[in-house]
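Multiple structures are listed underneath, in structure tokens.
Please treat every number below as a calculation from the coordinates, not as lab data. These numbers come from a predicted model, not from an experiment. Cβ atoms are built from the backbone, for glycine too; each structure is taken alone.
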Structure P
Amino acid sequence: MATDKIEQQREHFNAISERYLKGRCEENHILLKSLIWQHALSPLKELLPANAKILEPMCGSGEGLEILTTVFSKELQYEGFDYSEDVVAAAKLRAGKIWQADVTKFVPDRDDYDAAILIGGLHHVPDHAGRVVRNVSRALKPGGIFINFEPTNGTVLHRLIRERIYCANDIFDEETERAFSVSQLFGFFEKAGLECIRCTYPGLLAYTLYYNPYAFPTLNLGGPRAVKTAFGVDRPFLANVLGRLLSFAALSVWRKPDA
């Protein structure tokens, strides 16, 4: 195993890539993802121009493209990168311009993206998260948006539960992965000079049961009706203080100030 944390993450993701990619195609996971993203982004449908240029760092299977084309437009210019060779190889079959790169070394040479989307990536590079957010933000045009979905610890209990899971479940690497509190996570974006325009907290019942079937297959019970019922239970709490405290994840949308 590599001693460098970033290399260790690359090796770990290569090792679990088959399970990860299979899980992201599971029926309940796909349905829940659709419910979460439609709820979070539908009010912002006018934000992206036609033929918007999108960047997805740490793109995984390239699901950011599917999410944004479903909610906003099918005419998007998409680019993405990831550090895992195995994940990149699979993503290239699904999306357009995708390459292998280390997000901690990403330095944009231009600011011409209309939006960036980063899904569940920052906790894989916790020691570099602030710099990653800052550099990805620099790749945005003035007025561009940065969409982020990230595991969070609403309370100390959440952190302890997550740490226990990371140690016990081999889909995670407890030596290199670390989730943030909501205030820590949002601080990265605020320090990068971005303004929050929407935040929701979908890491509740449905998320716990159905978002990570490759990690928790015994929780993945029932079918579409069960997923919709669980999400219905969550809906009243998705955008309030109680939801923030109870949630294991935060979905936020940030805007870069106009020049």
Structure Q
Amino acid sequence: MNTNPRQTQLLDLVQAQGSASIEYLAETFSVTLQTVRRDVQRLAEAGLLSRFHGGVRLPSSTTENIAYRQRQALSLDGKNRIAKAVAASVPHGCSLLMNIGTTMEAVARELRQHRGLRVITNNLNVALIMSDNPDCEVIVTGGVVRGVDRGIVGEATVEFIRQFKVDIGLIGISGIEGDGTMRDFDYREVKVAKTIIEHSREVWLAADSTKFNRPAMVELAHLSHIDRLFTDSPPPTSFANLLEQSGVECTVADERSSSPATLSLVS
């Protein structure tokens, strides 16, 4: 397609950041929200961008995740707000299972001041971060280490986790589809996450707003299998309805509020 200079700059910005909100784009280019939406719609119709509720991101593949270094920078502010909200809800002296992902790594950084934690993880980055806390016992699973993100996967990982029953299972996800199905890209990683769900008394999902309506190949679970969702902006209406029907408590760490808000979704 032939893009005007503003659309070209908009595309460059999203490619550099991985995603951006409509409001942020309007402020950056000093135009109205309606103008940005028209630009985004045109770029999306050309397959250059993918829209999600309240923003835009690079087109997604159902078979391959975004590169780890890019995921570290993607929605960074939102992930940090989510991490603070999760840490504020985790009690001292509890046991946790934490899986792979950059959001889990942000959570780990926020847990470094907690006392008496016992953390079991298949994420070497999480283990390294949490080991800075002298009042935390860190247990690393066995298995095959993925060089791209230092995640540990495989049957040995699954068997190791089956030994435990923890207070809270903290999981991240690559995408949540419109029917509430949670999906990821690596079937080995999904098997580990499923085992975490099965061996946790409560399951907490940490997912930024770019994960809603994002496709991925491998089915992990349904939203009804989790107890709490932590996200960085109010979910789209259809997801809010799904969360309410599933009895999931949703905590929104919105940048416009000074403290996380828990939506009244549980009937």
Q. Who wins on FRET efficiency 1/(1 + (r/R0)^6) of positions 56 and 104 (r between Cβ atoms, R0 = 25 Å, to 0.05) among P, Q, i.e. which is largest?
A. P
Q) Between structures P, Q, where is Rg/Rh (Cα atoms, Kirkwood Rh) highest? A) Q
Q | distance in nm of label points 7 Å out along Cα→Cβ at positions 160 and 208 derived as 2.8 - corresponding label from P, Q | A | Q
Q. From which structure (P, Q) was FRET efficiency 1/(1 + (r/R0)^6) of positions 8 and 224 (r between Cβ atoms, R0 = 35 Å, to 0.05) calculated, if the value obtained is 0.40?
A. P
Q: Kindly point out which one of P, Q the value 5.7 was derived from, the read-out being distance in nm of label points 7 Å out along Cα→Cβ at positions 32 and 120.
A: Q
Q: Of the structures P, Q, report the one carrying the highest value of relative contact order in percent (Cα under 8 Å, 6 or more apart).
A: P
Q | Entry that produces -0.76, -1.24 once log10 I(q)/I(0) by the Debye sum over Cα atoms at q = 0.18, 0.25 Å⁻¹, for residues 128-175 alone is calculated, selected from P, Q | A | Q
**Q.** At a computed 5.1 (distance in nm of label points 7 Å out along Cα→Cβ at positions 112 and 168), which of P, Q
**A.** P
